[in-house]
Structure I
Amino acid sequence: MSETTLSAVLGDIAGAARRLDVEPQVVEDLVIANRILYNQGVVDAFGHVSLRHPARPNRFLQSRNLAPGLVQAEDLLEFDLDGLAVDKDAPRQFLERFIHGEIFKARPEVMAVVHSHSPTVVPFSISQKTPLRAVCHMCGFIGTKPPVFEISDEFGDGTDILIRSCEMGASLARSLGKSDIVLMRGHGSTVVGKGIREAVYRAVYTEVNASTQLQAIQLGDPRYLTEAEAAKTAKTMDSEVQRPWGLWRTLALEAAGG
């Protein structure tokens with residue numbers, strides 16, 4: 001793909017890189033992550049992905065309040081870990097940016113966060129009988145019983161169940177603990193990764209796992225991965241995230257006219 005065509009789809013990558021003080025590849029990956037998540041059906045008009053600033057670990061990068069499938073380089077903003085935009089004149093931001101800042105505070109090793117409302121995952125966030133569990137080798141990171149965040153435990157009845165403050169974000173981060181994923185009752189899920197490609201992989205395959213698990217339940221008596229199997233398969237697949245990224249990147253660019 002020519003630089004002219006890529007720029008038409010993804011925006012001014014070089015300009016955004018200078019503004020945010022990062023390498024152009026960082027900008028491209030974050031924009032592409034938004035496009036992949038949309039193209040793979042993990043997000044629609046809602047949901048968001050963030051990346052810890054490579055040179056300033058107390059900052060993170062995220063787009064302005066915009067549907068992920070429309071994000072370009074010019075839309076990326078820099079935030080501190082309290083969710084405050086560094087640019088005081090920045091356009092409107094996501095209401096739930098506190099998810100990202102508080103997880104980055106609590107988990108220094110985490111470099112990327114994806115929050116989504118992927119449709120097959122949400123039912124598992126509200127079921128009190130059937131937890132989401134890893135069902136295949138692609139999804140070992142889910143484990144045998146991922147945490148489910150219950151916002152009313154700390155903030156009572158009557159919230160809109162959105163993460164609107166640092167306090168709420170910190171509560172979610174505590175629920176996440178050392179896991180790679182946390183479900184959010186009646187809301188969706190949040191996944192983390194040591195890099196943006198890993199986080200995107202996990203977000204996509206969380207939806208795949210949920211769909212596969214529902215089908216297995218319909219067939220009856222599913223046999224899930226054990227804790228040992230989940231841990232071993234997660235370690236194996238963590239080293240394979242580049243392969244799907246290359247495919248998903250191509251598909252997302254083709255869908256966007258690139």
Structure II
Amino acid sequence: MLILLSPAKKLGADFPANLRCTKPDFLSEAEELVDGLRRQSPSDLAGMMGLSDALSELNHARFQSWTTESTKGEATPSLFAFQGDVFAKMDALSFSSTDLSFAQDHLRILSGLYGLLRPLDWIMPYRLEMGTRWQNSRGKNLYEFWGTSINEAINQQLSAQGDNVVINLASNEYFKAAKGELLDGHVLTPVFKEKKGDQYRVISFCAKRARGMMSRFIIKNRCNKTTDLKAFNEDGYTFQAKLSSEKEFVFTRSTE
């Protein structure tokens with residue numbers, strides 16, 4: 001089983017001491033992207049990514065100081081670097097060493113800059129969303145830059161595990177880079193809906209938090225079958241068999 005997540009815009013640098021960090025598999029590709037991004041002015045970055053003046057200046061400085069050396073700068077393991085709603089609810093700082101070991105084998109974070117990250121892969125602070133339209137060394141956007149590389153890496157990791165199950169907890173923007181139709185396995189997408197009256201609907205903020213809770217549930221319970229996910233009942237969510245299919249497991253909760 002391989003869990004796919006999107007990264008987060010909000011970043012942090014707190015992580016447990018004495019972790020044995022790993023090197024990102026696509027570090028040379030990240031360096032290629034940064035070489036191009038360093039040539040962009042703060043105003044170029046603002047236009048490209050829709051950033052405020054303050055954020056464009058910050059990310060311009062980040063690209064200038066970016067390095068491939070993990071012992072320099074603000075290198076942080078990816079699982080702890082990302083601090084958005086998904087990662088807040090996963091609460092990796094509370095993980096045991098065996099939890100982290102399971103996560104390292106079964107969790108992958110899709111990234112516009114680094115392609116595909118293991119939890120303990122160290123990264124430098126950055127902002128580069130997968131959907132960014134930017135003429136780069138390999139095409140007009142990041143989907144063209146990454147091509148089938150991310151997909152092939154996922155397939156290799158599924159093969160190494162001897163498994164064929166992908167749990168898609170990523171956003172559409174990021175899962176597109178994985179080229180789901182070319183994955184050598186069964187893709188299951190958990191969907192989280194809020195019930196009000198007779199209506200069920202996805203609320204983005206709630207869904208992000210639920211993805212983090214589901215990731216934590218899988219890691220803590222060492223899930224290895226899709227049926228294991230049906231027992232997820234965090235924060236009031238319950239599995240709804242009648243609304244679900246082989247490709248989507250639907251979980252609902254009442255907001256009334």
Structure III
Amino acid sequence: MDEPIRASKDNPFRPVAEIDESVPSVARVYDYALGGSHNFAVDRALAERVFKVVPGYRDFAHANRSFLRRSVLWLREHGIHQFIDLGSGIPTVGNVHEIAPDAKIVYVDRDLIAVTHSHMILRGHDNAIVLQAEASDIDGILGHEDVRDLLDLSQPVGLLTVAVLHFMSDDDDPAGVLAGYHDALAPGSMLAMSHASGDDLKPDMTAAAVSEFKLGSVSVTPRTADEVEGLLGPWRAVEPGLVRLDEWHPEVEPPAQRKSSHGYAVVAESTR
């Protein structure tokens with residue numbers, strides 16, 4: 001794991017990597033789907049191919065961002081003031097540091113390109129740091145000096161896994177990763193998770209979307225509702241349980257009316 005990038009007024013941006021514009025990035029594809037500007041032609045091309053086989057993919061991206069906002073607001077109301085955002089991608093408009101500007105946030109992404117863009121966007125936010133790391137590197141993330149300097153790990157943490165676990169195959173053991181964080185974080189910690197699903201798609205549409213991502217060197221594993229719920233392990237779902245993305249506490253911030261979100265959302269509490 002590389003050294004974290006602390007985004008602050010005293011740390012002016014310096015590029016940390018050469019960006020290969022010929023290879024698509026999950027973070028930039030997602031950014032494009034959200035209407036962002038931190039993407040290249042290769043990312044837009046992959047996104048447009050996915051849009052053709054799954055017309056609701058853009059809605060899925062927006063539904064995830066809406067769930068992120070609602071879940072962070074809900075978690076704040078329930079006493080969570082610090083967050084770890086796994087697979088954070090590019091923290092564009094409507095991300096945690098804007099939803100809860102006084103909260104402390106550690107953004108984590110494996111993609112050095114996403115980390116580079118994050119550094120640019122987060123300049124001046126003293127309560128945020130960005131790590132380049134695998135989400136599964138629990139000890140490396142929680143044990144990092146700068147993470148321990150920013151967060152009080154003796155207090156509850158909000159663990160955010162929004163639209164990330166479907167990029168982990170069963171061999172990557174996402175359930176084991178979530179269980180590891182459950183055991184490592186303080187009692188009272190909470191998990192917000194969303195996950196792609198093909199439950200409301202024809203099998204050939206799901207297969208076509210997976211194939212398009214694979215052609216872009218991106219592995220995707222959509223899961224059924226039962227499979228997503230099975231990832232929770234020791235985490236205990238709070239009301240309303242595992243539901244469609246736009247059905248999770250819409251009263252917190254009414255989501256836009258969309259035809260389909262192609263995914264599930266849940267917030268769960270630690271049982272420690």
Mean projected area of the Cα convex hull in nm², for residues 74-161 alone gets 8.4 when computed on, of labels I, II, III, structure I
Computed 1.7 for distance in nm of label points 7 Å out along Cα→Cβ at positions 146 and 202 - originating structure among I, II, III | II
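No value in this document is a laboratory result; all are computed from the given coordinates. Small disclaimer: the values here were computed from a predicted structure and weren't measured. Cβ atoms are built from the backbone, for glycine too; each structure is taken alone.
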